[in-house]
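What follows is calculated from the coordinates using simple rules that are stated; it is not laboratory data. Nothing here was measured: the structure is a model prediction, and the numbers come from that model. Cβ atoms are built from the backbone, for glycine too; each structure is taken alone.
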Structure P
Amino acid sequence: MTDTAEARAKIESLKVEINRHSYLYYVLDSPEISDAEYDGLMRQLHQLEEKHPQLVTPDSPTQRVGAAPVAAFGVVEHRIPLLSLGNAFSHEELVAWYSRISKLADVQGVRFACEHKIDGLAVALTYINGRLAIGATRGDGFSGENITQNIKTIRSVPLSLPKEAPPRFEVRGEVFLPIEGFKKLNSERAKEGLPLFANPRNAAAGSVRQLDPRITAGRPLDIYIYMLGYAEGGATPPSHWETLEYLRSIGFKVNPNNKLLDTIEQVEQYYEEWLKEREKLPYEADGIVVKVNEIGLQKKMGEIGHEPRWAIAYKFPAVQGNTLLKEIKISVGRTGTMNPYAVLEPVSVGGVTIKQAALHNEDDIRRKDIREGDTVIIQRAGDVIPQVVAPVLSKRPWGTEIFDLKKKIQSRCPICHFQIFKPEGEVMYYCLNAACPAQRQQRIEHFASRSAMDIRGIGEKMSVILADEELVKDYSDLYSLKGGKLLNLDRMAEKSVDNILEAIEKSKKRPLARLIYALGIRHVGEETAELLARSFASVDKLARASKEELIGIDTIGPKIADSVIAFFQNEENKRIIGRLKDAGVLLEAEEREVAKLPLEGREFVITGRLESMSRQEAEAKIRALGGSAKSDVTRKTDYLVVGTEAGSKLARARSMGIRQIDESELMKIIKEFRS
């Protein structure tokens, strides 16, 4: 065998092996070898191709990255148009569509294939004799741009296919940028002083349409194939679902969240499930796509205008909108943080009128270059506070100024006018005045909250009244409240006063972890408070803890340690803790708290609605017994507590073999260990 023949055989062998490992890693997410081993295979292939350039083929894994910039995109005519979809924005519109197609189908029992409508860029990929030949954008539906070199850089796109693939065929898919990749890309652009992308879709489109494929290669793009365009030289499956399964079997990446459903009611359930869970998806989705499954019925229904009758996009409520940023104001948090927020010209997003939006901190405002007077993109996701995503630079008026927080409030707290301070290494400014009225109300409310000292009757409204009337200047004053003063307040009856005083008295015996959380130490949440209570067993011991002792506790780092130490070094805080002790508040862990707790090391996740208590109450009970309560199912999850109307976490837990228990079993566990 000649050297060239040996090299050809070795190159073909390496290509097969590398393509298999690429498929396992990028499509199935189940790699068999390490990154270093994969890189070693690629190096071998590069070296052989450098010695034998005549053996380099377009489908070689080495051809994904590094092609020279193209002068301009060519035009690709689509053999079969890439049609756009009609939209449904409500259940009534979905049912109306179903009624229309039922009449067109003239059959009983139409089945549906449902998919996520990923917010990316639609592309068409043509394969000839098992090799990727053309990659094109959707364009106007009839012709698109030739982006073949850029498509090759996407690792989940197969460059070659097994022999059973049709001689010539086209698949269609959605190129997208995963949310984590989007965040990383914007972070890198911010460091370089480049304009930020407004959303993952813009980022994906901008990445695919680069004239230099090397830029595209540097961005973590992905793709899901969602249909077969056409195929020559062989029979194709009779249904959309079977077609996707076939495409998956020959190497294409198909969304695992797709579902085959029998009724329009099941379609609605699928929509509602993902409407609730959409924020947990690794990509942006703005709805679901509902398709008639049988391809014969699709052909019978045909198209109307530029839309297929047999498919529809059932859209989620909008999460973005544009409006005028009238002013940037500053609010003061309960720990003294200076929190910028945007005052907006009211705008409706997802059926909710938005007048204000979060801006995080001054660094974030400057990174995004957001200015008063800008037209801005507002984003709302679920119940999360609306955020300002980016300015619309093309609409920026002349004379706007870069935001300067210190200049805006003249370096003083807007509430008490105390000097503000920015700790080294942090992005937030703070008001250090412990008697700041803004902090006073919020500290009282936090101290009395259900997760902290659980003083029923002292919520947001009552804490405002107590602070405004100066009956409570800090939370230790709660324990010196008298009935007479409370009765003098507006709308306070004797029974209400008695209930509040009784709740205050009961709170003196709350577990140590609840008290530590109630103190309002920066960066100390409920779980961290549990760790500190178990590790030190008293407030006095915690107050004397060194940084080394604190960092020695699992999950506690320097930031939390510095915050704890700073809190207990503050003279005002020492005085408050002394007053709590004088009032009889328990500052030590009870004996059973110090002992190893029965659920220690066990991780719970709750899905669905519980009947006997709220999810927050159930999580508090789990933590009180030493367990941890998480929001997502992972390999570390020990129990999934399943309530009514359980979501996708149940399917995920089943696939991972995680034990599922119902509410009654959870209550049995809690009762058993508390007795």
Structure Q
Amino acid sequence: MQAPIAKTIPQVLEIHGHQRTDHYYWLNQRENPEVLAYLKAENAYLEAVMAPTATLQNRLFDEMKGRIKEEDQSVPYFYNGYHYYSRYEAGREYPLYCRKPGTLAAAEQLLLDVNQLAQGHAYYQVGEIGVSDDNQWLAYSADTQSRRIYTIYFKNLLTGETLPTAIADVTGNLAWAANNQTLFYTKQDPETLRPYQVWRHQLGTPPGADALVYQEDDETFHLQVGRSKSRQYVFITADSTLTSEVHYLPATEPTGAWRVFQPRQRGHEYSVEHAGGHFYIRTNLNEATNFKLMQVADQPITTAQHWQDLIAHRPEVFLEGFDVFTDFLVLEERHEGLVRLRARRWDGTDDHYLHFEEPTYTAGLGHNPEFATAQLRYGYTSLTTPSSTFDYDLATRQTTLLKQQPVLGGFDQTQYVSERLYAPARDGARVPVSLVRRRDTPVDGTAPLLLYAYGSYGISLDAYFSSNRLSLLDRGFVYAIAHIRGGQELGRPWYESGKLRQKMNTFSDYIDCAEHLVAQRYTQPGRLFGMGGSAGGLLMGAVANLRPDLFCGLVAQVPFVDVVTTMLDDSVPLTTGEYDEWGNPNQKPDYDYMLSYSPYDNVARQAYPHLLVTTGLHDSQVQYWEPAKWVAKLRTHQTDPTRRLLLKTNLEAGHGGASGRFAPLREIALEYAFLLELAGRLA
């Protein structure tokens, strides 16, 4: 079957006296039948090319599904008199949300059966769930478009009745007031989808009667609403990339006046929690680059001049998060790229770290809604250890494993080995790399290796277990994660040196990690593969342009590849809020720098690696036309006709792909089959 060739309609884009001709700009016409026809033609071409792997894809799907315990349940957590949990039933795609009053021996109360709610929908995703303080009312949000546009519903938990009144076209974010009748929720700009308003709804009244309580007019900020741990306050948090501002309201006074906790100052980021008569503030105030923890008594005036240091800033330790209990403060810190959990009595008499033995892992604070307890819930996983939930007694230091995610099919953890190494970057930085392989996979350059990375927004990409990944490892793959700049694994400076006009560090770090893995004989260029999604897809696009010779194949998932055009269009979701991440191309220095690496703008006539590119028609974060345009342009510039170039568009989903528990496995099976066929590992 012949590969589709998109028609060209030259569109001249001019800014700063510079003209760019975009031949595929027309693909952004979502309602144009020719656009849909082109996407369907690409899907048909992919199916034809990948047809010889159909049996392999089915085998991979069965393998991955077969490792999942179909009848499963989350670890219950106790809150306000009830134990809450979710569970799955055999053969069903979606969870059931449940609770039990008092003890776990009590009768189960079904809150939501998402399988029933999803009937008749190609896509269904529950957003947030909130129960009123009197335990009578459930508010939940649901998205049926995969565009993160939700509807809020109300269910009476005493009668089981769902009210006919629903609040449509909202973000899905919600918080109850203390009177059990008032719900706060956020609403997005209908064009850009930026969460910019907070509304107040009175139970039983039509949404048209709802009151707007706050609107954020700065287009670089987005809003979120939530309750404090103490349940005494409702918070509105306004965040941009570099600046924060919190407004608060007593939860018992839902119609009262909101107060500003600390007025925004550019470059000041802070977040607030309340419990035990104090506000606790994680802040980068006064050049605390890696953040510190401060506190202020619960009082009418909460501005920064009244804050007191609780945990001082440390240049070598990034304060990632915290939680508060009656007798203990627990810190989530990051040191040398790994998370540490630190428990400390308020009086300072007991200050210690929880101990983790593996060389690379992920640990983090769990859901701890109760203040008056000495039990800390935390999660742990590694490249060889399935996701595990623990309770830790802060007073006795006793650890209890509550659940480790079961992996069916004979999984033996001892057959796999994880490692952590450092790759030398070209400017002298040391880039951490986490990797996993079977013990019997040789380290002599013969193994295929998949190198995954992200490297943007300060998001730390930690080592975690994936039962799906076993399908690669058991076929001889090495799997590696490059903790490149742009993430926050090594603290805030690691992020700052991989954004704006230092963004090229992200791409060069990844290339340097790949070359180091080759030098260390984990693989060789003909057996090296890359994968990344969203901003990690941008990484794949940049690497494809910069070092196409280094990789056999790349998988670019929902890739952000048309950087300049998108960032010049402030009607596209996320654009205005991300000027501090990528730069503002309306300013010529930023424009020139972004143009220097934008994958779409730098496609050249050269031999590109094999490429599998995925997207979703309803994607609200990276619009479908970015990968579609990129593939169309690559088709006319690829000089090696033996290399595959495939585009898969999910016509019913968005940024996260298919919904449900098992449907996403089909998409993973396609990606794995693409890699395994190229690597010659079809068994």
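If you work out Kirkwood radius over Cα pairs in Å, for residues 363-482 alone for P, Q, which one comes out largest? Don't skip to the end; give the middle numbers.
On the way: P: 17.5; Q: 16.6.
Checked P, Q; max of Kirkwood radius over Cα pairs in Å, for residues 363-482 alone sits with P.
Kindly point out which one of P, Q the value 0.30 was derived from, the read-out being FRET efficiency 1/(1 + (r/R0)^6) of positions 347 and 555 (r between Cβ atoms, R0 = 35 Å, to 0.05).
Details: P: 0.30; Q: 0.10.
Of the options listed, only P reproduces it.
Given 4.9 as the derived value for distance in nm of label points 7 Å out along Cα→Cβ at positions 275 and 579, which of the supplied structures P, Q does it correspond to?
Working: P: 4.9; Q: 3.8.
This value belongs to structure P.
Tell me which of P, Q gives -11000 when you compute helix-only ellipticity at 222 nm (-39500 (n - 2.57) for each DSSP H run of 4 or more, over all residues; to 500).
Working: P: -11000; Q: -5500.
This figure was derived from P.
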Kirkwood radius over Cα pairs in Å computed as 26.7: which structure among P, Q?
-> Q
